[in-house]
Structure I
Amino acid sequence: MERRLLYINKKEAEKDKMRKLAACAVMHGVKLETVTEEELGTLPEDAELLKLRGFGRDEVGAFLSALRRAGVRIDYKCVETERNACWTLRQLYEELRAEHEEMHRHGKAGQ
């Protein structure tokens, strides 16, 4: 399966982050996906998320390590699963937000 990623970052001040992420994607042979303006409009103004598709377990780890080395931190990220494959972008964002908050509430973030 082809490895692809969807990266959303609505923060204008973080264009450099997108360039670094795109460079990591190219180096790892990962294609970038886009969404429609309509889908993008369903997200909050400060929304940021990363969704990986077609990655094996080791590939996910290697790609996320490359992002960390490049200084790219993305709090809301996931791998596409059977469960989340059909979700709207807004549903995905809300689920990632809730998971992130839950991890921080229990002190497990970054472990």
Structure II
Amino acid sequence: LERNPYGNTKTTRVYPICSLNYQQYGIGDFIIYYPYLFCSLSVQKDEPLPSLPVPDLETTMQKYLAQIEAITPAHLDKSRQLVRAFLSGPGPKLQQRLIERRQNKINW
């Protein structure tokens, strides 16, 4: 395994590829087929996928409220209050920590 600067891994995989073939031999009117196995190796390098971006905090909260409205509309007002408190309180600081974590971790 090789590490790239973003923390993703690049792997090399070796796959055996085998096929069953038949060889034909004939002497006069008499023909026989005998099976033989042909195998080779295939090498594949996986390119690392880029890390997903950290979603915008306000967009995430809007999507959250849309889901709350669809699932439990009776709790929507309370959820809106909690979202406003989160956005004006610990939300931005936690968002910044998440962005910093993404730069150093494979799975943030």
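Distance in nm of label points 7 Å out along Cα→Cβ at positions 34 and 66 computed as 6.8: which structure among I, II? Answer by label: II.
For which of the structures I, II does the calculation of distance in nm of label points 7 Å out along Cα→Cβ at positions 42 and 74 return 5.7? Of the structures listed, the value fits II. Quick check: 3.5 is what I get for distance in nm of label points 7 Å out along Cα→Cβ at positions 18 and 82, calculated from one of I, II. Which structure matches? Value 3.5 for distance in nm of label points 7 Å out along Cα→Cβ at positions 18 and 82 corresponds to I out of I, II. Can you tell which of I, II yields 31 when relative contact order in percent (Cα under 8 Å, 6 or more apart) is derived from it? The correct label is I.
Structures I, II were shown, and log10 I(q)/I(0) by the Debye sum over Cα atoms at q = 0.23 Å⁻¹ at -1.17 was computed from II.
Bear in mind that the values in this text are calculations on the coordinates, not laboratory data. Everything quoted here is computed from the prediction, not taken from an experiment. Cβ atoms are built from the backbone, for glycine too; each structure is taken alone.
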